[in-house]
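A.B. asks: Next up, some structures in C-alpha cells.
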Structure 1
Amino acid sequence: MDYQGIIEDIIKEIQPFTSHGKVADYIPEMAKVDPSKFGITIDVIDEGIYSAGDAREKFSIQSVSKVFSLTIAHSLVGESIWERVKVEPSGSPFNSLVQLEYENGIPRNPFINAGAIVIADIMLSNLPDSKASFIEFVEQISGISGLAYNENVAKSEMDSGFRNIALAYFLKSYGNLDNDVMEVLDLYFHMCALEMTCEELAKAFLFYAKHGSSIKFDTIKVTPSQVKRTNALMQTCGFYDESGEFTFTVGLPGKSGVGGGVAAIYPQRYSVAVWGPKLNKKGNSVLGMKALELLTSKSEMSIF
C-alpha cells in the first residue's frame with residue numbers, strides 16, 4: 001500500500017474544505033492557534049511511519065486524552081468502573097447538563113465531558129501523583145519521552161470552563177465524585193492540555209491497534225481485553241453525537257478532540273492521527289474527518 005502517496009493526495013483533496021469550521025475560541029488560549037494548520041501521520045505495524053503537512057507540530061490533544069485516562073482508570077479499578085459511567089452513545093452534546101441530570105448523575109459514556117471527569121476522579125483516588133502517572137503512561141505506550149502539559153491551556157480552561165465546572169458539581173451532588181471538585185477538574189484540564197504531534201499521537205495509538213500488551217509501571221497494568229473494550233467505545237462513542245456519522249463514512253474506531261486532533265486505528269494494521277484546528281458544529285475537526293474518510297476510501301480498508 002502506497003500510504004505516503006495516499007496522504008499526499010489527501011492533503012490536495014481537502015483544500016476545498018479549508019475555509020469550513022472555526023477553532024475552539026471559547027477556550028481563550030485555543031483561539032490563538034493558527035487555523036490553517038493540517039498534519040497527518042499513519043503508523044503501520046511492522047512497516048513504519050508516513051507523515052505529511054504539519055505532522056511534527058505540537059497541539060493540545062484535548063479529548064483524545066480521554067482514551068488514555070479511561071485505559072488507566074479501567075486498569076486500576078477493573079469492571080467496577082462501569083458502575084459509575086456507562087457505555088452507551090450520548091446522542092447529545094458532549095457537555096450536556098440536561099442529559100446528566102436526566103440520568104441521575106451517571107454519565108452515558110467515558111468520552112463525554114461528564115464521563116471523563118468521573119474517570120479523572122477515579123485516577124485521583126487511586127494514584128499518588130495522577131498528573132505524573134498520566135504522562136508516564138502515554139510516554140510508555142508511545143515510546144516517547146519528554147511529553148508535557150501546556151500550562152497556559154490548562155489555566156485557560158480552568159478560568160473559562162464554567163460548564164465543565166457545573167458538570168463536576170452536578171456529579172458531586174449525585175455522589176459520583178469522591179474528591180474535591182476543583183482538584184478533579186485540575187487533573188481533567190491538565191490531561192486535555194497534553195501536547196503531542198501527529199507522529200507522537202499515532203505512535204501512542206499503535207498500542208490500541210495492536211490490542212494492547214501487558215504493560216506495567218507502578219500500579220498500572222493493562223490487559224488486551226481492556227484495550228479491546230476501549231476500542232469498542234471509540235467506535236460507538238468517540239465522536240460525541242457524530243459517532244454514527246463517523247462510523248458510517250470512515251469505519252474506524254477513533255477519538256476526536258476540540259484541539260482539532262483525531263486519532264483512529266485499523267486493528268492489527270495501523271494507527272492514524274490527524275490535526276486540523278477548525279471544528280464543525282459537533283466539535284470535530286472538519287479537515288480531520290474529511291481526511292479519514294478519504295483515507296479509508298482510497299485504501300479500501302475499514303473494519304467493515
Structure 2
Amino acid sequence: MSDRSILLLLFLISLQSCSVFNSGLKTTEKPTDSEMVTSDIDHFYNAFDLAIKDSGKAEQIFNKYYFKKGSKGLNDFYKTKIQSKKKFSEFILTFKYYYQSIRMDITDLKDLENQIKQNFNDFEKLYPEAKFPDVYFLVGKYQSNGTISKNGLLIGTEMLARTPKSDTAKWNDDILRISMERKHIPVTVSHELVHFNQDKMKDGNTLLWKSLREGSAEFIAELISGETDANYKKFKGKELKVWNDFKNDKNKSIWNSWQQESKSRPRNAGYWMGYMICKAYYEKVGDKEKVVKDILSIQDYSQFLKESEVEKYLQNKFGT
C-alpha cells in the first residue's frame with residue numbers, strides 16, 4: 001500500500017463512527033467486576049520489535065505474536081475494524097516512528113484506572129441497572145478510538161496517545177490531526193460504556209435514531225466524566241442552521257453525510273444533534289436519574305424528540 005493510499009485511508013477513517021452497537025452483550029453486575037485488560041498492548045510491542053528487524057515477515061510476525069495471542073477483545077476488534085493482517089502490517093511499518101514514539105505512553109495505563117472506575121461508579125449511581133463490561137486496551141491502525149462487542153469495550157489506544165510532551169515533529173499531519181490526548185481515554189471509555197447499556201433502546205434506521213444513539217452516549221458520558229468524547233467547538237454560531245437542516249433529514253437514512261464535514265456542517269453533526277436533543281430533554285426534566293433511564297429506554301424516537309422541545313431550547317440558548 002502506498003503512502004498516498006494510506007493517507008487517504010486515514011482521512012476516510014476520520015469520518016467513520018466511533019461506535020457500533022451489538023446485541024448479546026456480556027453482563028457484569030458491578031463496576032468492581034470489570035477488568036482493565038492491557039495485555040494486547042504488550043503483545044503488540046513484542047511483535048513490533050520483531051517486525052522492525054524483519055520487515056519482510058511483518059505480517060507473519062504480527063499474526064503470531066499479536067493476533068494469535070490476542071484477547072477476546074482483540075479478536076472482536078480484528079473482525080470489526082482491522083480485518084486485514086496484511087494492511088495492518090503495512091500501516092504499522094509505514095508509521096513505525098509514530099508507534100515507537102507513543103510506546104511509553106500506552107504501555108502503562110494504570111494511572112487512568114482510578115478515573116475510569118470512578119466514572120463507572122458514577123454511572124451506576126445514575127443508572128442502577130447498568131452492566132459493566134471488561135475494558136480492552138488495544139492497538140489498531142487508526143480506525144477507531146472506541147467501539148463495543150459482546151465481550152466488552154474496545155479502546156484503540158493508538159488514537160489516544162498524545163501528551164503535552166509528545167514529540168510530534170515527525171508525525172504524519174493526518175495522524176496529528178486525528179490523534180486525541182491520552183488523558184481523554186477515560187472519557188472515551190465512558191462513551192462506550194453508555195453504548196454497552198443501550199440494549200433497551202429500540203432499534204431503528206433513521207438519522208434521528210442514530211443521532212440519539214450517539215448523542216445520548218455523548219450526553220451521559222458528560223454527566224459521568226465532565227466531558228464529551230468529541231470536540232464541538234466548530235458548532236459555535238452554526239447551531240440553528242444545523243438544527244434546521246436536521247429537521248428536514250431526521251427521518252431519512254443518511255447517517256454518513258451527518259458524520260462528514262461539509263461547507264454547512266462541521267464533522268459529526270449527527271452526534272452533536274443527538275447530544276443537543278438529550279441536553280434539551282434534561283433541561284426540561286431536571287432529574288438526572290429519570291433522564292438517563294428515559295434515554296436508555298427510548299421506544300419512540302420521534303416522541304422523545306417532541307418531548308425534548310429541542311427547538312425551543314436551541315432558540316433560547318443560541319438565538320439572537
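A short reminder: the numbers here are calculations on the coordinates, not readings from a lab. This is a predicted model, so every value here is computed, not measured. Cβ atoms are built from the backbone, for glycine too; each structure is taken alone.
A.B. asks: So if we calculate distance in nm of label points 7 Å out along Cα→Cβ at positions 51 and 83 for every structure here (1, 2), which label has the highest result?
C.D. replies: Looking at the calculated values, the largest one is 1.
A.B. asks: Further, regarding this structure: Here distance in nm of label points 7 Å out along Cα→Cβ at positions 67 and 187 has been calculated and equals 3.3, so which of 1, 2 was it run on?
C.D. replies: It was calculated from structure 2.
A.B. asks: Of structures 1, 2, which gives 4, 15, 18, 23, 26, 12, 4, 0 when P(r) over Cα pairs in 5 Å bins from 0, in percent, for residues 107-170 alone is computed from the coordinates?
C.D. replies: Going label by label, the one that fits is 1.
A.B. asks: Given 28 as the derived value for relative contact order in percent (Cα under 8 Å, 6 or more apart), which of the supplied structures 1, 2 does it correspond to?
C.D. replies: Derived from 1, not from the others.
A.B. asks: Using Rg/Rh (Cα atoms, Kirkwood Rh) for the comparison, can you identify which of 1, 2 gives the largest number?
C.D. replies: Looking at the calculated values, the largest one is 2.
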